[in-house]
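Visitor: Next come the structures, one after another.
Derivation of every value follows stated rules applied to the coordinates shown; laboratory data play no part. Quick caveat, the model's predicted, so the values are computed rather than measured. Cβ atoms are built from the backbone, for glycine too; each structure is taken alone.
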Structure P
Amino acid sequence: MPEELTERILRVIATSKRIPLEQVTITSEFQQLNIDSMDAVEILFALENEFDINIPDEEVREVRTVRQMVDGVAKLVAAKSAARPVNSADAAASQ
């Protein structure tokens with residue numbers, strides 16, 4: 001997964017939870033970061049806005065670590081990129 005994507009997610013988590021960025025690592029568990037279900041909802045909304053994606057509720061219920069969050073967001077971002085036309089000429093040609 002791209003390092004830039006991981007860094008953006010770590011930043012969103014730290015900002016949403018108002019904790020220092022250096023405390024949030026790829027190996028952090030939500031419990032260690034004192035992230036409860038309400039915090040998780042706030043983080044999810046922030047991630048959806050950051051990456052312009054829709055995170056399905058059923059997938060969220062199983063997420064307990066930052067790594068799981070990064071993996072899930074990476075898949076959704078990749079799927080969104082694959083579904084988007086490469087450029088406007090391609091989009092116009094397909095119509």
Structure Q
Amino acid sequence: MHLGKVIGTVWSTRKDEKLVGAKFLIVRQLNLDYTPKDNFVVAVDSVGAGVGEIVLYAQGSSARQTTFTKNKPVDAVIMAIVDKLDIPVKEKLNEMVKN
């Protein structure tokens with residue numbers, strides 16, 4: 001799983017019939033302190049996320065394990081909206097981010 005922030009939407013009126021009804025969101029990966037990384041992914045939304053929300057997403061074969069994406073041509077899926085990260089020691093976070 002990866003931590004990310006939804007930064008946009010991809011509109012597609014023509015797509016594979018298995019993806020009809022799917023919403024595609026652009027997700028930028030985040031560090032644990034919410035600073036953005038350079039990479040992004042287009043992910044199918046399975047939980048009703050929106051632009052600006054912090055989410056958890058999966059890639060690869062794991063992306064096809066949600067109820068919505070089962071047996072669909074999907075390489076990334078948003079499967080949770082994050083309410084809060086609880087990291088008790090800030091020094092540990094800084095150490096982890098550097099490594």
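Visitor: Given a value of -2500 for helix-only ellipticity at 222 nm (-39500 (n - 2.57) for each DSSP H run of 4 or more, over all residues; to 500), calculated from one of P, Q, which structure does it belong to? Let's see the in-between values first.
Guide: Details: P: -19000; Q: -2500.
It traces back to Q.
Visitor: Hey, distance in nm of label points 7 Å out along Cα→Cβ at positions 25 and 49 derived from one of P, Q reads 0.5; which structure?
Guide: Going label by label, the one that fits is Q.
Visitor: Assign the value 30, calculated as relative contact order in percent (Cα under 8 Å, 6 or more apart), to the correct structure from P, Q.
Guide: Derived from the structure labelled P.
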